Structure I
Amino acid sequence: MTDAAPMTDLFVIGGGINGCGIARDAAGRGLSVTLAEKDDLAQATSSASTKLFHGGLRYLEYFEFRLVREALIEREVLLRAMPHISWPMRFVLPWHPDMRFESDTPTSKLLGRVMPWMRGRRPSWLIRLGLMMYDSLGGRKILPGTASLSLEGTPEGAPLQDRFRHAYEYSDCWVEDSRLVVLNARDAEARGARIMTRTEVLSADRHADHWVVTTRDAAGAAHRHRARMLVNAGGPW
């Protein structure tokens, strides 16, 4: 085993979007950073995502307005920062008078109290209200806003059953998730971070004022690292 490396400010475990994003942010703030990933960057969850920058439309039914607002603001930031790997995408929400809430949510419970005759049905005005909030909560400037849409004789309605005649359209955007991870890692490295792939973390032990992290590289050699702070962004492993 090699001798301990010089003390760094931050050691990050995991080379997914969270790990690489944290490394980039910390390095950009002047911290010394080391990141270890046991496989390759974006090896697992970060390359198997929905590939969307989205604000979490469904969370509006749970009254998670702050969460949605923060996500929408970050969506705008990412769109501006990385237009070469992200593209606007329109989504169509078909509506029918008999459509119902899929589960008990704060919104469905409230509607059940004030409009009991709806019997769990989801009114069109509620969808429209939610989409208007989705447009306005995050200060949308880049993507087109929501709109009503007829499905009769239109390409959007062609794959659907005839009973769906009306829909709503809204915007989120598609992103190349693995490239986003790699770009964050490269930028972190450009800011002074040390990015180690094919490097497994064997142990992390807390000492009085720092962490001692033991890793094993692709050649099987073990190394020790010292860091004042440790972030475990290893995902489900």
Structure II
Amino acid sequence: LDILVNNVYAGVDTLAEHYKQQRSYWELGPDESPGILWDSVNRVGLRNHYICSVLATRMMLDYRNELNQEVGDSSKPSEPQRPGLIFNISSFGGLQHLFAVVYGVGKCAIDRMTADMAVELKERNKSVVVMSIWPGLVRTEQIKRLAGGTEVTGLDINTHSESPELTGRIIAVIAKESQKDLMARSGRTFIVADVANNFGIRDIDGRAPVSFRSYKMLLHMAGWKRLAAFVPAFLKVPYLLLKPASPRF
């Protein structure tokens, strides 16, 4: 096994209902309990990301140990070994409140899991890299259905969203980097739009994605749409200002 992308999630409908009803964390539906709400949002996502990462790491290490043994038994010169790659799809919701408490906690936990797995892998000198990936608003079929073709969190889904393919494109580019560059990424968080812009990658519709670090995007989310129209997309909140909230960038 060379690459694992943890992206499975089942909490969209539940979160959409809470967001629509503007419920706080203590306000639940008549058939809900805190535990049921937690599991519906984080069981398939956070829990399974951890399980799959554990099992994938074992497979990646076993495979690379086998390769090392084969090289040791061969007289041919060996090529530099590529590390195993684990990409955890997370969210801006791990940095600030978004949708619901259970959502933010789950995403923050994924980012922390990523960072701590990287620590243990580095301590044991293991050739596996793990990183968190933050897409923007993604135009999945489910999101388009729930948005009704209009807005989600103040953003027009037709102009401020990304295709699912964009995340795949930046993962494909990262996976081709040198071993040194990959190891330097381990434990860190990367924003899809920023990586895409750094590599000159366009979305499937030809547009350059706009990072949610962009003041233009933030103004749209805050409802200041007229002001946002005059702000260029390349003006962004510096990573230096994000580090106090999340030191994993």
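Read the figures in this text as sums done on the coordinates, not as results from a lab. What you are looking at is a predicted structure, and each value in this text was computed from that prediction instead of being measured. Cβ atoms are built from the backbone, for glycine too; each structure is taken alone.
When helix-only ellipticity at 222 nm (-39500 (n - 2.57) for each DSSP H run of 4 or more, over all residues; to 500) is computed across structures I, II, the figure -14000 traces back to II. Tell me which structure, out of I, II, gives 1.6 once distance in nm of label points 7 Å out along Cα→Cβ at positions 12 and 212 is calculated. Clearly, the read-out refers to II. When relative contact order in percent (Cα under 8 Å, 6 or more apart) is computed for each of I, II, the one that comes out at 36 is I.
Largest in FRET efficiency 1/(1 + (r/R0)^6) of positions 68 and 140 (r between Cβ atoms, R0 = 25 Å, to 0.05) among the labelled structures I, II is structure I. One of I, II was used to compute Cα Rg over 2.2 N^0.38 Å, and the answer was 1.33. Which one was it? The correct label is I.
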